[in-house]
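Structures follow.
Throughout, read-outs are computed from the coordinates displayed, never taken from laboratory work. Bear in mind the structure is a predicted one, so any value in this text is a computation, not a measurement. Cβ atoms are built from the backbone, for glycine too; each structure is taken alone.
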Structure 1
Amino acid sequence: MDLPEPDPARLAKKDAAVKALLAVLPRECVLYSVEDLIAYECDGVSAYRQVPMAVVLPRSTDDVCAAMKILHKFQLPVVPWGAGTGLSGGALPLNDGVTIVLAKMRKILEVDLDNGCAVVQPGVTNARITQAVQAEGFYYAPDPSSQIACSIGGNVAENSGGVHCLKYGVTTNNLLGLEVVLADGEVLRVGGKSLDAPGYDLMGLLTGSEGLLGIITEVTVRLLRKPETARAVLAVFDTVEESGQAVADVIAAGMVPAGMEIMDKLAIEASEDYAKAGYPVGAEAILLIEHDGPEVEVNYLLERTETVLRAAGATEIRISSSEQERLLLWAGRKAAFPAMGRLSPDYYCMDGTIPRGALAKVLGKIRELSGSYDLRVANVFHAGDGNLHPLLLYDGNVPGELEKAEQMGAEILKLCVDVGGVLTGEHGVGTEKRDLMTYQFGERDLDAMQHVKCSFDAESMLNPGKMFPVLKRCAEFGGMHIHDGKLPFPELDRF
């Protein structure tokens, strides 16, 4: 197949921008050859790939500011990139834009145990924060399954959760402050070590904004004391629907466990083969529950939980008797996603959230969709807060299978909205759910979100083509957003 001829105007703009970047940044911080750029062609959604025009690897906030001022001058769109583990296509590059990768910014700047916080750069991995303070008896609560690889900056951008988010909250509940570089290179600081601040909650607005409002360059996270005791429960059920109902029953009984996770038969078999956690191979579903706190409280909750689970139909119940057993049970759950490679060449990971009371109904419907689309589904998800992660197994080498998985995934997400839930729980909208936004939100809702976008980024430089099903120019929302007579970035559908 003949490749299209390079656009001379685009090449000239790239060369001029790269030359300007190299004037303020070291050579190793600016990548522009195809051989170097190919590593950044996709995030965790590998079905969609696009090579960026260039990649910038800043080492500090000053580097990010310098790069953004140059890119703003050249009117080049920018895609912020954390660790590339995202699962919504939110970090998918633009072939006429620059990707700013924050992997070099991986310093823990300060640990302040007196105030229960740490200040870190965005490239620090989630797990490393806990590793830095666990000897003093502290930890960072949010723990996505990808925590050994995913970065805290990406966690903030997507408002990530984790297996313990039921009791301790998602990322936004564990932040105290942010430093953000805006589209024109200006630095904005919100929050800090204090528990609250006057004015609008800009930190809440920036958390989960998916790189559309600014580039996160520093994060102040809340640290917690490690609980005195933590015990895990594994309950076996004859159906996934029964395990889903058991989750609702535990919460209805007035208990709030640290975490509640469901895995179905396919997920159990793949994880056990991979992690050797002692899961019951052949079981239709397991429910993992963890209680933590003072020992006397945990023992009381375990007794109550066992009673509720048996009434809900659990055929077997195991309770960890040591810290090693507890960690092993969770290791199997956190290995579920990488273990899927043993079952299928490809999988499409969904991310919708529903009311807990609808778990049984939605899980039953997913089973029906699996049959009608002839695609296997492995269910593994944060059951306590209703955050579903059905993994649709397909083979990308078979023509039409990816498209079939996409269609089935869209039906699942619409089902989540229909039962009173939302399109995403922690993976974000990105490009994956962009065109489904109109199913949950009306035009006025989306326009209000676009007004916020324009207030921060009048030229639509930051991550264009993500989240909004129709990319509107800021000029359409009023001339006050046009700076220096320059029009915002042209209205294009880039994908």
Structure 2
Amino acid sequence: MSLQKSAPIDGVLTGNKPQPVAANATIGQITAVEASAVPAAPAHATKAMQTRAAILTGPVLPTVLRLALPTMTVLLAQTAVNVAEAYYVGFLGTQALAGVALVFPVFMLMMMMSNGGLGSGVASAVARATGAGHRHDADALVLHALVLAMIVGALFTIGAVWGGPALYETLGGRDESLNAALKYSNYLFAGAIPVWIVNFLAAALRGSGNVRVPAMVTLVGALVLIPFSPILIFGFGPIPRLGIAGAGIAFALYYGAAMLVLLRYMTTGRSGLVLKLAPLQGRLFKDILKVGLPTAFSTVLTNLTVILVTGAVGLFGTTALAAYGIASRLDYVMIPILFGICTAVLTMVGVNMGAGQVARAKRIAWTSSYVGAGIAGSIGLIVAIFPMLWLHLFSHDPHVLAAGSTYLRIVAPAYGALGLGFVIAFAAQGAGHVLWPFVGATSRLVLAAGCGWIAVSYLGGGMAALAAMVSTSLVAYAVICATAMFSEAVWRVQKA
């Protein structure tokens, strides 16, 4: 094999222009002197090249799992932080716990938009630039992501301070619970800009194939935050008791520290990406937002679907509402696993599409979607057959258990469809297309929330009817997202 044939591959992997080599030169003919003349690549550059090579040429499933595992660990750690915080706040009383519950949907919206919404736009843009060997664009995208993070983070902070009182009161906050929500919200969203910066930088790193560093930062932060949060909430030594404000302050401090660590790391170049000042370009903002904006809107639709279905269940009374709340929590077990796979898929598809390897990108999408469907489907089938394995973790009220069992036996078997559609949606985002995932999210809203509400309010349907609409919405979501796999517009190399 001639060295000349392998040079373009090196150009793709490193982003550097291949050097001319004599046509008759072979690997075996390179002398020791010639080899010593080539400067050794830094360790971090070699690691980035190895990761990129695995994404472009390595076995699909092992590479997906290797990239997915750190992100899964991160999300499970974040879930543990949320559970621990709710546990600590519970000692402050029912009103404080209710205040946190009022803020939680807005908090989750911010996290979903920064990680999987606009964050997907950042990861997709970086992955495609990396795969195409456009190193300067990949570096410049980090700065553009940072600018966007500051703008959107500021909007969340301003929105929470100005709109929080009206929003939390509309959601049912009164007197002490409303005061607790406002106090918690103001401190929590004071750290919105650091949250967006951290999640965007982590998305950029994942897009380049670097999943270890953002995972380590989040994991270490979780290990510090879980014991640090109660110190601020309840006080310890010279630290005064701050109550529910302490929970918000601990969160803001954690993301502030994580932001400084990642910013410093990104300026060193050790990540494979370099954060540095450069002229801002409209085309790079467009490259992020063409995937990020529709995907962010899809997360809004997903949250709105949950809110409206919750409202429909509320028509059955408090017992049914409690049952739905318990049963639907199963989603939060699967999301970290599925999202971990999805971030790996988005990166691998984006890099391969950028490198012009369309067939491999599609193979990655199909293989990973089967894995997602298998994992989510297995969990769903087990819980559908043995619903008490899950429900007994939260309640032993026979009325709650009966309603919860009805819901799980109908909806849980469709979790395999959710896993399939979820992974394909991220694969399409990696290819730079978001139409079919957006249509799929819209169909979930129409079927689960719209048709479900009609079935309950106007047709007299019970929990089984509402659960049937939710299950149907998941199947429709999977079918619509799968349409992207057969679209020639999605699976073609985009011109620079």
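Comparing 1, 2, where is mean count of other Cβ atoms within 10 Å over residues 189-196 highest? Walk me through the numbers on the way to the answer.
Values: 1: 13.9; 2: 24.2.
For this comparison of mean count of other Cβ atoms within 10 Å over residues 189-196, the top structure is 2.
Please compute distance in nm of label points 7 Å out along Cα→Cβ at positions 53 and 301 for structures 1, 2 and give me the label with the greatest value. Please list the in-between numbers first.
On the way: 1: 5.2; 2: 4.2.
Of structures 1, 2, the maximum of distance in nm of label points 7 Å out along Cα→Cβ at positions 53 and 301 occurs in 1.
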Given that helix-only ellipticity at 222 nm (-39500 (n - 2.57) for each DSSP H run of 4 or more, over all residues; to 500), derived from a single structure, equals -26000, which label among 1, 2 identifies that structure?
2
Rank structures 1, 2 by FRET efficiency 1/(1 + (r/R0)^6) of positions 101 and 213 (r between Cβ atoms, R0 = 41 Å, to 0.05) and report only the one at the top, that is, the highest.
1
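Assuming 26.2 is mean count of other Cβ atoms within 10 Å over residues 157-164 as calculated from a single structure, say which of 1, 2 it is. Each step should come with its number before you reach the end.
On the way: 1: 26.2; 2: 15.5.
Answer by label: 1.
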Out of 1, 2, which structure matches 1.5 when distance in nm of label points 7 Å out along Cα→Cβ at positions 221 and 253 is calculated?
2
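Taking relative contact order in percent (Cα under 8 Å, 6 or more apart) for each of 1, 2, which is largest? List each step's numbers first, then the result.
On the way: 1: 14; 2: 19.
Once relative contact order in percent (Cα under 8 Å, 6 or more apart) is tallied for 1, 2, the winner is 2.
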